[in-house]
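Peer 1: Below you'll find a set of structures to go through.
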Structure 1
Amino acid sequence: MLSRDFYLDQLVKAMWNGKVKLITGICGCGKSALLFDLFYEYLLEQGVAEGNVIKISLDCARHRKYRNPLRLCDYVDEIVQSNKREKFYLFIDEIQLASKLMNVVQGGYDMFKALMVNNNLDIYVTCSNRNWQSTDIMTDYSDRALQIQVFPLSFDEYYAHYGGAEKQLLDRYMLYGGMPALLSIEGDREKQDYLSNWYRENYLQDGLEGNVLTRKGVFGEILDFLAMQIGYLTSASSMAEALMGTSTEVIGEDTVSQYMQYARDTFLISTAKLYNVASDEYYGHSNKYYYLDSGLCSARLNFRQYNLAQSVENVIYNELLKRGYSVDVGVVVDDKAGRKIHREIDFVVSDTDKKLYIQSALNLDTEKENNSILSALMLTNDPFKKVVIRTDITSNFHDENGIFHCNLIDFLLNRIELF
């Protein structure tokens, strides 16, 4: 069984904290396995009886009736209240499938409040759509819910499973990503087929045919465009304009915004906002968008337009998110040449009161690359740590300006401390 200790430790620490544990993440990233296999096995090892773990999978036919929150509450209450001296654990998989009923059944929305009245019940749920209760619970039950987002495998987890030559393994990881199902699939063609089919089986079919969105062709074009734009600033308006030149359908800015929001809500993409370092303000127009799995990004490009620089940047961004950091795109102004030039810093990384800057680079062989990548870091004019993550060095060092140059593999395998 694949180990996900990073997330398992979070669940263990959150046991009996009086909150609903909300496990979120993209379809197929391992949420269900984390809860129903790894955490379940942990409970059994701690002496919890099998009968004291109530498992409800709302995507299972025999549990379909529990999509009605009133019936679910009655079922759980009957078990839990029958023996108030015992401690019970409730696992609910894919809670978003109850979303429609939760909104129309009287009292249904208060399902968690009703269940949490039972002091001998600890509640854990998984959700694949942040537009439903992962937003509502965190807003309306901010003091009664804890969200744990699960990502596809990090390179650290990927390497722990395979071992071997780090560079070759990283190349495959950046191309095919870290969806856990790939670990049991042999052959490049089979891996590509899985990732390509994933959209139809777990994304387009469940989302679009569920009347969330209806224009599959348009959605596909938007996803393709986002895959090509990794690392570049874009906006709904610029995307709509670009797609109108190639699409056979009418695509407006509102349509693009709606479909991009759906991709964010279902954890397919994430947004890095554009941030003015000097004024400490967000610009509020163009942003950068990253796929939360590099393999799903490759699949949108049919594995033929693979861009190493974009993939490296995408993998770094996802690793930073997984570690719990807030990540923005930085902009600094260079006016030394008599005119203002806006220069980008790939990532402005924040952790509570700490901050650092990161540039992603395949190499720094040319004077031009040194000027564009390093000078942006120097223009911040502040004492925060500055890092360049590179693929062309084997040892890490600080240069004469105090900038830390770090090998990509060392960063991904947690061999260096960022802060």
Structure 2
Amino acid sequence: MTATDTDLAALATSLPDSSVLTDPDVTETYRQDWARDPAAGHPLAVVRATTTEDVAATLRWATAHRVPVVPRGAGSGLSGGATAVDGGIVLSLEKMRAVTIDPAMRIAVAQPGALNVEVKAAAAKHGLWYPPDPSSFEMCSIGGNAATNSGGLSLTKLFVGSEGMLGVITELTLRLLPAQPPASTLVASFASIEAAADAVLAIISKLRPSTLELMDNASINAVEDYVSMGLDRSAQALLLARSDAPGAAAAEEIAMIEEACRSCGAAELFTTDDPDEGEAYAAARRAAFPALERKGDLLLEDVGVPLPALPVLVGGVERIAARHDILIAVVAHAGDGNTHPLIVYDASDPDQSARAQLAFGEIMELAISLGGTITGEHGVGRLKKAWLPAYLGPDVLALTKRIKDALDPGGILNPGAVL
């Protein structure tokens, strides 16, 4: 059914003034998330909700008129999960930004539009810490983090990772921890990415650093072009490790990490206890996405594998890049086995686009063959759904569809995503 202007006017009257946007110049900016899905549709309207009641009213209207609804947070998603559909509603939660801290219970109650960095800042005022720390923490919303299971692998409940297909998250209760002491930092460079991955295994076999990040040569050079940090451009891989253990324990952890890196052939090692200096290196790692985006169009992967398979995965990605003559930069939350191969190409070149798409699929197939996952934290969205049946298998996929049908019998929630 197609909603009429009269129907849309009825929706507008049930919501606060200026909640329903239909100006094409405005709705155009809500068609795509950061994945920039070229197949994005043109929404009938954008609804900017301010309360749970606004969300409920929108969903009641959409159900009655059988109009698709695509929930959207900050629009920073990387798998096309918030891609608009023709004739649908984009339900934006960007104005729902409240964060309340209960220091006694050590919890935060946040509306979905609050940014990850805003939750961290609110917690810090009470000497508390919200740990999940995606690279885009300054721009991604906490509702989007939950919807795509990003920035923290402990988020495992049904609605976490459901990508707006089962309902719309309007409030989140988040566990907080005591503030951590200033981190000590180690940066190690390697002659090959496989050696760096071996070092990750050596480190994890003895301890679990608070941070363990990997960058390959392409990402190192892109970041150096972008922020001029003085990174070693000749290094084929770089590991960033941090310890937030208290007191002398941090020095002990860093010493163990240094020993593990040396045992795997680290070419150069640098350590610092200066929090600002360490944070500068962490910021350089976070800059990899925008730095590479300056080099061309991106297809962003977030495949994960069991940690023992990490060296095989990164070596396999190198071979895929060579086979298709395409640039693939690799950064990784290496301590979790969550890897981001970033395919850089020219979308206006049909041949490059075809090779990029082939490489994209082969990387996911490689991860599945190694017992891994096609998505560690970005979600399936629209870009990865073709590989979901091979990853889940027919039984789990059928169960997923049954849950979807039970909670969204009209099939209006984020149609075209995931399933």
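Peer 1: If semi-axes √(5λ) of the Cα gyration tensor in Å, for residues 165-244 alone is calculated from each of 1, 2, which structure is the one that comes out at 28, 19, 9?
Peer 2: Working: 1: 28, 19, 9; 2: 30, 19, 15.
This value belongs to structure 1.
Peer 1: While we're looking at this one, here's another question. A value of 13 was derived for relative contact order in percent (Cα under 8 Å, 6 or more apart); which structure in 1, 2 was it taken from?
Peer 2: Going label by label, the one that fits is 1.
Only the coordinates and a few stated rules stand behind these numbers; no lab work does. All of these numbers come straight from a predicted model, not from anything done at the bench.
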